1. Rank structures P, Q by distance in nm of label points 7 Å out along Cα→Cβ at positions 44 and 156 and report only the one at the top, that is, the highest.
2. If log10 I(q)/I(0) by the Debye sum over Cα atoms at q = 0.15, 0.16 Å⁻¹, for residues 164-299 alone computes to -1.11, -1.17, which of P, Q did it come from?
3. For the read-out distance in nm of label points 7 Å out along Cα→Cβ at positions 204 and 252, a value of 2.1 was computed from one structure; give its label from P, Q.
4. For which of P, Q does Kirkwood radius over Cα pairs in Å, calculated from the coordinates, equal 22.8?
5. Please compute relative contact order in percent (Cα under 8 Å, 6 or more apart) for structures P, Q and give me the label with the greatest value.
Structure P
Amino acid sequence: MPDRSRLYLHIGLQKTGTSYLQAALLRSREILAEQGLDLVPPTKGECFRLMLLVREREVAHRDPVSDQRTLDRFTAQLERAPGSRAVFSQESVAAAGPAQIERFLAACGDREVHVVLTVRDLARQLPSAWQQALKAGSTAPYGSFLRRLQSMERAGKDKHPWIHLDPAAVLGRWSDAVPAARVHVVTVPPAGSPATLLLERFSRVLEVDPARLLPEDRPVNTSLGFAQAELLRRVNAELPEAMHRRTVYGNVVKRSFAARVLGAQQSRNIVVPLSMRDWCDEVTARQVEALSTAGYRLEGMLADLQCRDSAFSDDVGDPTEEEVAAASVAALAKVLAARGAATAPSTARPVREGPVGVLRRIRQRLRS
């Protein structure tokens, strides 16, 4: 029997390159297996369903009835995994509470669990967090969303959505169950860094060769411009309740309309109001101090978490009605063009077979 002692739980955070890393893992499944690393569960969908069960996130009007055997299957998959190491990756597991963490770790069997957390500077996280909320059906305006996060942080509330922006609080929970020496912090490089640097850092934690992996050569999780995000917010408010079922919304709105239609448009980037700069710097300083003194293993540099000037602006007004209207018209045109291409009959004329071809076909039939 192989030594199956180590399991890496990549638990998040959200919007820290997790989709990019997960795509690289999935595309490189066979290459990773050759290096002794198994993906457990082996698909993104299974990881997501496991997260829902662990986090007790199922909502009656949005989700089908959960399969309580999902945790048992996870344990069985770990037992059957032939490699010396295994990895699980799902970014929403980060916000699990103490009882949920205990339940999840119990399902890991006798594996030596290592927790891996990817972290990014707060100023880039804030606009991304708003987009993440919108892509889950939220209707909160950008300004209201930011004020809510700020209020939660100042009140010391380690709950959704702030918990996904507080790596120190997340790891404070997980390190109660997993020794700090087995907790890995991977910092997301600043803008302008080599495209594969994050994957290289992540790979060093997993003890695999990043040069052999197959990362996506295009964005995996497209960011939206300000006008497009505002358009999605308004669309969410008009959708009937049936459209907010998780699988329906995910397929139709998140991955189709938001990613393929709105994500293809060009618009001004979403930045943080300059008035929040001091707060962002203060929060960052506290988080960096907590991460640097906790005894976690660092891959990257904590300096990567410092907020950059380019992330702020003193002119962060809401998109104008003209901007939203232009985005709406462009989106409608693209949706209609795709619908037309899918329903239009083929204009290609059938190729008529010449006499030589007819004779050849007759001979083949006679021989059969």
Structure Q
Amino acid sequence: MVTIREIPVSGYEKVIEVLNPDVRLHGFIAIHNTKLGPALGGLRIHTYAKPEAALEDVLRLSKGMTYKSALAKDGLGGGKGVIIANPRKEKTAELLMSFGEAINLLKGAYITAEDVGSTPDDMLILKKVTPYVCALPTETSSGDPGRFTAWGVYRGILEVCKKLFHSHSVRNKRIAIMGLGDVGSHLAETLFWEGAELILCEVDHKKLETYCRKYGAEAVTPEDFFKTPCDILAPCALGGIFNDQTIPQLRCKAIAGSANNQLLHSKNGYQLFERGILYCPDYVINAGGIINVASEFDEGGYNARNVREKVNHIYDTLREIFDEADKLNCPPFVVADKLAEHNLEHGIGKRKTPIHFN
């Protein structure tokens, strides 16, 4: 049987530790804020060095989801789930279903979807024990959100090019992508066909070789990624990578990628600003996935064309943030945070009709 232990955390509505030794389950669920709607955030399965690291990650990620949905005005709140496990070796149906039992106990306050280490097929397994699951590979669901996240990042990169290079094109721009998972691989393909010069970084050496050959790209190691001379860095893997150690190494003009919580601390955003590096707030540029998933709950059901048009507006949102940041002479993430907090305080984008789960 799954057991849960509530952990009091200031600023969060509910945080629980999830345990079931019989299936080697140890995880956490964090519900940060539900002022605008039920909390939605993916299930991350990752080999954390210690439980404290997993708890820190779920807290950071769930807060990021609150801000992401607040700016996207999708009628959802912020939450996240994590399981401490190797997704390739330790992920089992029993482990997933046990975690699903914990989700069920929250009675719809938290809705899950795929994330790093989990897949749409994993969501089908969770669906066996809880209805509070989305992004399923079914005809009535939104399926894999990766392509929409990647498209939103591409739209954000176009805005970066417009601002920095006065060109609405990535042609001949050197763009370095870290992580060739679902989002990074889609982004690489789009950038290749639009004429960018790609630099790729991926821990799976076989995958890296395949994609470098496919796109005529240059390969770099994770150690060399940050000091690679390029126009734009696009981190599409895990977060916390821009910190006191990596920022001094940077030789890029902008950062625009899909990874969540890219800044280890808010002070790192100021350090990028001081260095003249344009940073796209991650929860703005990577909102394509949550926009796609939230559209499952639209009146009339999911429609991919409608989602595409909504994701296209990431370009406009970033332009507004950049313009306001220029006026205030401050980092863009400061403006993005204030806009998200304004929407939360005033209920802008709040869900008007409840979500009905089958």
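Readers should treat all values here as calculations from the given coordinates under stated rules, not as data from a laboratory. If you're wondering where the values come from, they're calculated on a predicted model, not measured in any experiment. Cβ atoms are built from the backbone, for glycine too; each structure is taken alone.
1. P
2. P
3. Going label by label, the one that fits is Q.
4. The read-out comes from structure P.
5. Comparing P, Q by relative contact order in percent (Cα under 8 Å, 6 or more apart), the maximum is at P.
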